[in-house]
1. If relative contact order in percent (Cα under 8 Å, 6 or more apart) comes out at 26 when worked out from the coordinates, which of I, II was used?
2. Assign the value 15.5, calculated as mean projected area of the Cα convex hull in nm², to the correct structure from I, II.
3. Identify the structure, out of I, II, from whose coordinates mean count of other Cβ atoms within 10 Å over residues 70-77 was calculated to give 16.2.
4. From I, II, which structure was helix-only ellipticity at 222 nm (-39500 (n - 2.57) for each DSSP H run of 4 or more, over all residues; to 500) = -9500 calculated on?
Structure I
Amino acid sequence: MNQGLNNPHEDNVVLEAVDISRTFGAVVALDGVNLKIRRGQVTALLGDNGAGKSTLVNVLSGALRPDTGRIVFRGGDIHLRGPHEARRLGIETVWQGLALSKEFDVASNVYLGRELVHGSWLGPLALLNRRAMAAESAIRIHDLGAQVTAIQGVPIRKLSGGQQQAVAIARAAGFATQVLFMDEPTAALGVRQSERVLDFARRIAARGTGVLIISHSIPMILEVADIVVILRHGRKVGEMPTGEATPERIVALMLGVSAGDS
């Protein structure tokens with residue numbers, strides 16, 4: 001799809017879902033969903049439980065393949081065979097389950113699969129540059145405004161849920177050059193840390209990355225998002241600039257009722 005190349009208004013679309021559908025047996029998780037993620041913007045994806053939010057993110061990040069529809073990246077169709085291919089394109093995801101290796105320390109988790117080494121020309125014989133990984137990991141977590149007790153030498157399973165969440169966010173954000181998906185990124189965090197995470201999302205968008213956030217906290221999302229997209233039963237039922245969105249209107253679309261009834 002090259003429409004964006006001829007339409008100046010669409011030049012900032014970095015990733016697009018076109019008529020995406022996905023079923024699990026008799027369950028229709030996504031039904032012809034269209035979505036555009038733009039550079040420099042935060043898109044909020046909202047919906048009740050089972051609306052298809054996480055399924056859509058899984059499709060766009062390569063974790064699931066759509067039954068029908070297309071994924072367009074920077075104006076061209078792509079076929080993702082796994083999250084590793086999405087990561088090579090600069091598309092990163094903070095998964096709801098965090099996807100951390102609990103026996104590894106913070107630095108090892110941040111650089112998992114992308115380890116820094118001494119003498120890369122040695123190939124598999126190269127030694128890990130643990131000092132550099134620890135230093136860079138500490139910077140990323142500090143930029144997030146989080147407090148993590150130990151960067152090296154302590155299995156991440158010994159850290160609090162909030163600290164583990166911060167590590168997962170810092171890892172994804174550090175490599176997200178094109179798109180950052182955040183699936184319930186504040187679920188394990190307190191109010192203050194949640195605000196820092198959302199502020200961090202704005203800063204990531206400001207550097208030109210497209211950010212999509214799934215969240216159940218409508219008031220908090222309205223403070224950070226530029227665009228609000230609402231799903232219900234696998235279909236997109238609403239999309240609007242945040243300035244036109246109200247909690248009442250969003251809930252009404254999520255539930256399929258009029259704003260006065262919600």
Structure II
Amino acid sequence: MSGEKTPLSLSELWEREARRWAKWAREPGHDSYWRFHRDQFFALVPEPGRLTLDVGCGEGRVSRDLKRLGHSVIGLDASATLIDLAREADPGGTYFHARASAIPLEDACADLVIAFMSLQDVDDLEPSVLEIARVLQNGGRACVAIVHPLNSAGKFATAEAESEFVIKGSYIDAFRYSDRVENNGLEMTFHSKHRPLEHFSRAFEGAGMVLEAIREHPVPDRAAKKPSSRRWQRVPLFMDMRARKLAR
């Protein structure tokens with residue numbers, strides 16, 4: 001119908017949130033990255049090799065931490081503002097404004113790809129995973145963290161530690177959703193797309209990659225002091241995965 005507006009893409013929505021996200025992400029101790037998820041995720045990450053590509057690098061905190069661990073890192077993100085902020089925080093780094101589905105690098109140039117909390121925020125999952133596989137050398141690995149599909153499909157009924165977890169809609173069907181969150185005076189709206197685990201598995205399968213590790217970490221005791229946090233010791237917040245590119 002004429003006159004109807006085309007919905008904004010997820011990348012366009014994240015561009016709108018870019019500066020709010022940078023404030024949120026850069027406040028030490030503020031979110032799960034600082035409290036526990038970074039360390040849980042990095043346990044899956046191989047030792048530094050030839051080149052590590054950080055897909056959906058945002059304002060660059062994962063890239064900067066990987067560099068401190070000895071990785072040679074290139075970051076890319078679909079948000080121009082976030083790439084500018086990443087360059088400002090790391091003037092000596094290499095960052096590209098590009099979509100995950102159109103990585104501006106040559107075939108087989110990297111031995112490791114990181115996609116930390118970014119693949120649930122792309123509209124085009126399968127093309128993005130194909131690009132990840134293209135830039136990986138044979139035997140190279142992709143380490144991925146996403147919002148756990150169980151988390152994005154349902155909600156706790158209350159904030160109590162023993163609250164029921166309820167899925168009112170569909171776990172199987174894919175759908176877009178937005179979560180507005182406020183914490184310690186900072187506000188942020190997360191725009192993502194729910195996909196069941198099978199969608200991710202099929203995307204890697206179709207790209208010639210095999211999943212070799214899946215982790216569903218509970219929130220550790222040190223980060224679960226409130227009842228609302230202890231709920232997430234029964235239902236996983238995140239899913240971490242490592243996939244390997246097969247030789248063809």
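Any read-out appearing in this document is the output of simple, stated calculations on the displayed coordinates, not a laboratory observation. Treat the numbers as computed from the prediction; the structure is a model and nothing was measured. Cβ atoms are built from the backbone, for glycine too; each structure is taken alone.
1. I
2. This figure was derived from I.
3. Source structure for this number: I.
4. Computing helix-only ellipticity at 222 nm (-39500 (n - 2.57) for each DSSP H run of 4 or more, over all residues; to 500) on every structure in I, II gives -9500 only for I.
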